[in-house]
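Below, each structure is written out as structure tokens.
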Structure 1
Amino acid sequence: MADLEKVLAKAKYTALPLPRENSGPSTIYSFHDGQLFIVRDPGTCLPNPPLKVTEDHAVDTLQFQREFEFNLKGIVSFLETIFSLGKAKAGLEAKSVSSAIVVMGGLQHETIATGALIDFLVDHKRDSCLRDILDKNNLTVVAALKAATFTYAFHNSKGAAVTLSLPEVEGLFKANASVSVSLTEDGKAVVNAPRYVGVVSWKGDQIEKEIKKARKFAAQPSFAAYEPPGPFALAANQTEIFHIREASVSKAARPARPPRRAKGSKQSGKRKGAQR
């Protein structure tokens, strides 16, 4: 996925192994022992309404409407990440597939209004939701790039096209009833299954700073109003997310501390020895 990840990163999205069907804006996630897990499902702590998830037509999605080429390892990783298809490798190897070209269609940028988000959190009571949102090791998805369709062209090691039958394509991609597949006249596989392919995440400590900034503006009589940052302004990059992930591995690998000696136990032992 290297090529796609680079394009996503340049646009300040990150590609993560989230459940891609429903992990859009307002999802809270983190890492434990290096593994990503969902802390809060979308809408749980940041409900819609009042925090509506809307499509932002002003964001450029044209840069993603192009061909992305993958080798066998890359396309298997793509299918596992986007569609949770662990059986993909065996199916593709059986047809001597060594590479693939993927074109995403029906792209849209979904987001929650960041001003409404900060206002909501400024007035939010101190509870477990606020704790999870502001946790420095947690990240909240504030925007996401969604694709409605994925068109695949497969090739063998010599570059020749590999054509799959409709039953083969269905066996490979149709994970559940929400996925529909078809074949084009030239043998390309078209998968209709909306998925989030990249997310824009805010770190908990960055959100806390914005809340404090908003409260400071509210407390001061001033003509200057608080200006909330846009979704991409506070977007955590791959390096920052990598550090959070690495820190979770370090915590898990840290050996347990030996039990503390009871206070005065060493001295009492000496006294016993002196009385003998």
Structure 2
Amino acid sequence: MERFTDQPGWGSEQLLFLGVDDRWRALDMSDLGLAEAWWPGPDTYGSGALSADGQTWAAHTNAGVVFVDLATGNVRHVEFPRSHPMVRDVVWVPGRDVVSAYSRAPTGRVYRTFHVAPEGRISPVFYDGSRTRFDVDGTPVEIRRSGGGELTITRWKDNNPQPTTWHTAVDWRPKGTSWGVFGQTGVALYRPGGTKSPSEQNMVWVFDKGTGEPQARLRVPAATEIEGWADERTLLLFIDSRHLIAWKPGTERVQRLIELPSPYPEQGEWAAATVSTPG
């Protein structure tokens, strides 16, 4: 969490963890001993990423990736190559004890992608992490809005891109990248509403990931993030930077799971709050 009134630096960043005992714990990023020069800046940090077992937290810095063992408190910062030190995002690769992280040079916009292990091993990979997410088997997948109702799905198998095209009844303009959240059988996509017609609502869509057939949709507020699948039938959504809800696609059933606790800004203030769930 962070506020407009916070001073620059790690001291402006605080993480809240909800344990299996249903208790909240706070971690001030300034307690990790990271160099101030590594701070990515305001409104760019996010909540990092939790490993599938919920034991290790990872996040990006302007020099690499930081790992925190939540059971022991051990902290490790893995520095990136000097040619591309500024990491912009980290995602755990399903089925592997590594994160996928993409980074750039201090003065450039060309990204390189690496796999990084908590023990410090780092290796380059072939796909572009700035445009891909992962299927449940660890396959990198890029989803491009091709215009109109077309989505181009590119799966990276054995270093080779394998594109397919879905023809949907949904207008996916403007062209660009969509970040799919993959489950065992479905993939969830957020489609922002348009300004030309009141009927163009903010929607979360679920498609069959094999055929591209639509399975369900849910109208949501503009400030909505798809966090992941709790199980094959339950999708987790983060609403208005404060409410974590569970939705059963194909039904109208929505259940509020978590509401972020205080400290939280007073009315009229602003805070950046994102959430990460194990998976």
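Computed quantities for the displayed model
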read-out: Of the structures 1, 2, the one that 2.9 was derived from, the read-out being distance in nm of label points 7 Å out along Cα→Cβ at positions 89 and 161; value: 1
read-out: Per distance in nm of label points 7 Å out along Cα→Cβ at positions 153 and 225, the highest-valued of structures 1, 2; value: 1
read-out: Given 2.8 for distance in nm of label points 7 Å out along Cα→Cβ at positions 33 and 193, calculated: source structure among 1, 2; value: 1
read-out: Given 0 for helix-only ellipticity at 222 nm (-39500 (n - 2.57) for each DSSP H run of 4 or more, over all residues; to 500), calculated: source structure among 1, 2; value: 2
read-out: Volume of the Cα convex hull per residue in Å³, for residues 129-184 alone - structure with the largest value, from 1, 2; value: 1
read-out: For 11.2 (mean count of other Cβ atoms within 10 Å over residues 121-128, calculated) the corresponding structure among 1, 2; value: 1
read-out: Value -0.55, -1.45, calculated as log10 I(q)/I(0) by the Debye sum over Cα atoms at q = 0.10, 0.16 Å⁻¹, assigned to which of 1, 2; value: 2
read-out: When Rg/Rh (Cα atoms, Kirkwood Rh), for residues 25-96 alone is computed for each of 1, 2, the largest belongs to; value: 1
read-out: Entry that produces 12 once relative contact order in percent (Cα under 8 Å, 6 or more apart) is calculated, selected from 1, 2; value: 2
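A short reminder: the numbers here are calculations on the coordinates, not readings from a lab. Just so it is clear, the structure is predicted and the values come from calculations on it, not from any experiment. Cβ atoms are built from the backbone, for glycine too; each structure is taken alone.
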